[in-house]
1. If relative contact order in percent (Cα under 8 Å, 6 or more apart) is computed to be 19, which of P, Q is the source?
2. If you rank structures P, Q by distance in nm of label points 7 Å out along Cα→Cβ at positions 239 and 287, which sits at the top with the largest value?
3. Taking mean count of other Cβ atoms within 10 Å over residues 23-30 from the coordinates of each of P, Q, which one would give 19.1?
4. Which of P, Q yields 27.0 for mean count of other Cβ atoms within 10 Å over residues 31-38, as computed?
5. Suppose you compute Rg and Dmax of the Cα atoms in Å, for residues 47-190 alone for every structure in P, Q: which one lands on 21.3, 66?
6. When P(r) over Cα pairs in 10 Å bins from 0, in percent is calculated, the result is 6, 28, 33, 22, 9, 1, 0; to which of the structures P, Q does this value belong?
7. Using the calculated result -7500 for helix-only ellipticity at 222 nm (-39500 (n - 2.57) for each DSSP H run of 4 or more, over all residues; to 500), pick out the matching structure from P, Q.
8. With mean projected area of the Cα convex hull in nm², for residues 151-270 alone coming out at 7.6, pick the structure among P, Q it was computed from.
Structure P
Amino acid sequence: MRAVVLDDFGEWRLGEVPEPIAGDDDVVVAVRAASLNPSDWKLADGWYRYFMDYVFPMRLGRDYAGVIVAVGAGVERFALGDEVFGHIPVAGLGRSGTLAERVALPAASCMLRRPAELSPELASAIPVGGLTALQAVEFIAANPGDRVLVVGAVGGVGSIAVQLLASRRAEVIATALPEDEAYLRCLGAADVVDYSRGTEALVAERYPEGIHHLLDLAGSDDGYDALTRRVHAGGRVASALGRASPDRLPPGVVGLNAHTPHDPALLERLAQSVLAGDVAIAIERSCLLVEADVALYALRDEHVRGKVVVRVE
């Protein structure tokens, strides 16, 4: 079968790999759609080599929606023909991947039956970005009127986080380019800061009294440190980039290094919010599996709003 394969750092391609086999506690999913995340190209570029073993060839892709085509002997929760969606556990990164025609997954992973009202493309765009955003927003726990700076607001995590924060009636300040302002204001941002002109200086100029909380999804280390100094004592910082350690936070500010929770109940909450129209999932680009390698370069090197989805046909 075909899958996106990583042969060495930075060298990914679409190639042939062995068919997956379901172990006793696994299911095999025929993938219909898989969305891309920054963790895909970061894994490929070797960002994680200091805390995980790279054994080439590796596989890329975490989010998926598809249909179960094989069930292990010990699986009771799912059956052949179930339409499902979810994400690969962190422990499985590189060993299996959803940018493929089929993938074997533990039945106990973060997997749900897909509601018929959610297309495979839309369902595949929810898990990693949505769960990371939800964890970060719930940690920040903004009160109505709290000023929350979202750095990197237009991506897959940021686009959802802005909406979740706005639903809590927080005052969302989003960093983006000028052409993204209308998009972000539609999502609920109260202000948009042009990061190309210097986020730290503009935030200090516009909000000399500081901010209540910070959601760190992009930008430089130096810029991050400067922005944490704008956070009020008693405020919170959530970082998807692993920068919210106590030694990098001012006194009285607490932090969380956000990740993708392995929690089907949270994924169900997100799916219901999408179905109800409370959370919109922006899919900027959709392509076929044969174009997935090019789409990964685009996600890494270009300015992309929301999600990129790969269709497997």
Structure Q
Amino acid sequence: MDISRTSGRRPMSLKSREAITFYIFMAPIIIGLLVFIYIPTLASLIISFTSWSMLESPEFIGLANYVEIFSKDIHASASARATVIYSFGSVAWALIVSLSLALFLNRDKKGVGVFRTLYYLPSMIVAGAPTLLIFSWIFSERGFVNTLLWQLFRVDGPNYFRDMNWALPTIMFMSVWGLGGSFVIFMAGLKSVPDELYESASLDGANSLQRLWNITLPSISPVILFNIIMGLIGSFQAFTQSYALTKGGPADSTLLWVLHIYKQAFEYFRMGYASALAWLLFMVIMILTLIILNTSAKVVFYAGDQSGSTERF
């Protein structure tokens, strides 16, 4: 007797069984995304329109938090200025140093692999307390840098973390600790440039600078664009250095935006206002990323792109 006919149920198709199996295996990821990302993100957007101290019920206040950011918060403008200077400065610094290292080490010589590993190794170590202690010793008033300045040039160096003119550049310089990631990406991009292009350019009489400008940089322009975008996104969210070393001082010169959010949320317990600051940061990052992507078409050349320059050397 056919059991499926007597029970009135059709056997489950292979496609349905595969779909059920897929959702069973994907359930932990989906639940994790909902619980830890999507629901908190939506909740923070709602909270940004309220006044909430976590000690009492939220009170809906509309756009008051956003209006306060632009009109009443005396720290917001200083924080925005410090964040913009830090972001663009650290990204430019990271691009120059990591690309220069990648170009220098992009050669097949004995011992180069050791140097590649040494340059990448620091990025594998979280920039936590040990790292910050090292940098605080290096740039302290009587640390390594000032000692070196005195012994070599008889110059008294400043107190880098207490001087308004030096605090932000010093924190910016500390971003060198995480250059290993962009360095490896640049190395991968350089390895993908065909050797035939360099050989053809050499036959045309191009020198090393001309090969760099007309072949190397256009060929790795997608990699440069990627590192710029990821660097800006990461630098706009910088927090650890300014929190651990300067607390935003002196005189708000290192009050980065995420540190300002942290203070509003966990020192002044203004969760609604902190959420508004966070959403404003998200909108700035998104708009800036879209602008970069939409304006990069003329300077970024992808594989198979026929619009690039074909001028001879």
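Any read-out appearing in this document is the output of simple, stated calculations on the displayed coordinates, not a laboratory observation. Given the structure is predicted, the values throughout are model-derived calculations rather than measurements. Cβ atoms are built from the backbone, for glycine too; each structure is taken alone.
1. P
2. Greatest value across P, Q: structure P.
3. Numbers: P: 19.1; Q: 9.8.
Matching structure: P.
4. On the way: P: 27.0; Q: 10.9.
Corresponding structure: P.
5. The read-out comes from structure Q.
6. It traces back to P.
7. Answer by label: P.
8. Answer for the origin of the read-out: P.
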